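*Asks:* Right after this note come the structures.
Throughout, read-outs are computed from the coordinates displayed, never taken from laboratory work. None of these values were measured; they are calculated from a predicted model. Cβ atoms are built from the backbone, for glycine too; each structure is taken alone.
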Structure I
Amino acid sequence: MDHWKAAKKVLRYLQGTKDHMLTYRRTDHLEVIGYSDSDYAGCVDSRKSTFGYVFLMAGGAISWKSSRQSVIATSTMEAEFVACFEATNHALWLQNFTSGLGIIDNAARPLKFYCDNSAAVFFSKNDRYSRGTKHMDLKFLSVKEEVRNEKVSIEHIGTDLMVADPLTKGLPPKIYIGHVERMGIMDKSLLM
């Protein structure tokens, strides 16, 4: 019965947002900015965390993902770092894609994305890390290498400004609406 209630909730959400659309702002300075987030052990069955990232350009989302992590994180910092790893991989792809299209000349500067976990940001920028399992070590080393090579830049942001929050957890309606609007999703009746 819980699945039926969840399905009805999804259908009500879709009905209520059918007039929403993705919007972009006119700007002379195009830049891709990302947000990476994770819950911690949110799946009640497997205790795997859910990560999410969203990349914005011209005030609107151009790419996003929400998925269960493939590994079980043993701390909030590890869960957030796995999200940073996934966001880093996608940021590198986006950088190559936008450069190839000639939209943005971002070869000279790293693609910036934000994380709301200060420990994950700290470990991405230095060599301190207590050794863990091999799969986590590889993720840490991969992200650190891209930060060191200035391909990506990971900056800390307050949780209240974390645009990727709706991709990882349920939020109160007012906060959810604020984050969705920051992604560039607007009700078309408000735009006219």
Structure II
Amino acid sequence: MVLLSQLVLLGSALASSALLYRKAQSDTQATTLGVMSLGALSLVLAMMGRLLLSGSGADTQTLRLMLDNLAFYAGLPLFALAVLARGFGWDWSRAAWGRWLLGCFGLFELCRRFGTGEQYMQGLAAFICLAMVVGIVKGERGGSRLLALTGALAAGAGLLLFGPGTLVPESRHEALYLLALAAFLPLTSAGVSLRRS
């Protein structure tokens, strides 16, 4: 079941990244959509790492963990922040997005060193969900809003109920977490892409 969910998320993230990249070519907020595309691409890399790096050596496990961390601690927060920025009509430069990415890395390392990784993971999961909902409610209308909110609800279920940052540790379930992310990406990406520039 986990292997199937990894394959589904890989395809979903790849399709979402391509959709967002194509939409960015003709949108006034091209940089924001490009950041969303890169956020989805980080999940592609994480799933490829899980599927292709099957060795049990320390280096292989470290690389897999690095790709997973890139997706959860940088890719998903940037995706959510881009949804929020698009909702409010903020169009930041590439340099500003690079600073946000460095901030994600720095905050992760700071919390890891202070031993507050679990709380940071839970707070980050809640932030991701909240930022997407606020951005979608503020910026999207009609069918676009409904589609994107359905995706945000799937992300909320995956991140807050089944994922590594779950608020209920007994409900942690890897396959459901990956399937929820697989549902979230295309729904939110399609919803956000439907909006006219």
Structure III
Amino acid sequence: MVAFPSLTVDTQRPTLSGAGHTGAQVEVKDQDGTSLGTTTVAEDGTWSLTPTSDLAKGPNQLTAVQTPKDGGETSEASATITVNVVDQLAVSGPTAGSTVTTDKPVVTGTSEPKADITITDKDGKVIGTTTANAKGEWSITLPAQPNGLVEITVTDEHGQKVDHSFTVDVAAPIAELIITGPKEG
């Protein structure tokens, strides 16, 4: 019998491990039957291997197939390995903590290519959405913001979040100067 526990990982090439019969060969396959690697069960009855190729982001249905060293009957165990990779979601402008002099600031950043980007205000209200281009670059012009601290959260389609804040300081327009006195003459 081979054992193979389900787990959530933060890398696309995690170390997979389980238990089996000492000396048996264990091959791990993906949901399409593609081999991700083969290893031998150690004397303590454990095995581990790192896949030869990246697992997909999200849930992966994997199967460990154990073949005894004496050529006996094979056994299988399945596991769900969920890959939750933190993407390179980042805000590049305005710089965190900076002051902008426009009430409609442009927020820019990078993420995974083609990711959907949502910006919410400090109350959770959606104030902008866009989709990153093929290079992962994105840009959103925010609606008019009041003077003061603007706190936003940028979220991609995979649930990755970045909190960001900057200050809006738009000077009030100078009123037209009208001279009312003294009178001429």
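*Asks:* Here helix-only ellipticity at 222 nm (-39500 (n - 2.57) for each DSSP H run of 4 or more, over all residues; to 500) was calculated and came to 0; which of the structures I, II, III was it taken from? Please list the in-between numbers first.
*Replies:* On the way: I: -13000; II: -26500; III: 0.
The structure behind it is III.
*Asks:* Related question: Once distance in nm of label points 7 Å out along Cα→Cβ at positions 137 and 161 is calculated for every structure in I, II, III, which label goes with the largest value? Display every interim value, and only then the final one.
*Replies:* Values: I: 3.6; II: 2.0; III: 2.9.
Top value of distance in nm of label points 7 Å out along Cα→Cβ at positions 137 and 161, among I, II, III, belongs to structure I.
*Asks:* As an exercise: mean count of other Cβ atoms within 10 Å over residues 9-16, calculated from one structure in I, II, III, equals 9.6. Which structure is it?
*Replies:* Working: I: 9.6; II: 21.6; III: 14.6.
Answer for the origin of the read-out: I.
*Asks:* Follow-up question, since we're still on this one. Given structures I, II, III, which gives the highest value for Cα Rg over 2.2 N^0.38 Å?
*Replies:* On the way: I: 1.08; II: 0.97; III: 1.77.
Ranking I, II, III on Cα Rg over 2.2 N^0.38 Å, first place is III.
*Asks:* Thinking of I, II, III, which structure, once Rg/Rh (Cα atoms, Kirkwood Rh), for residues 49-112 alone is computed, gives back 1.40?
*Replies:* Numbers: I: 1.04; II: 1.11; III: 1.40.
Value 1.40 for Rg/Rh (Cα atoms, Kirkwood Rh), for residues 49-112 alone corresponds to III out of I, II, III.
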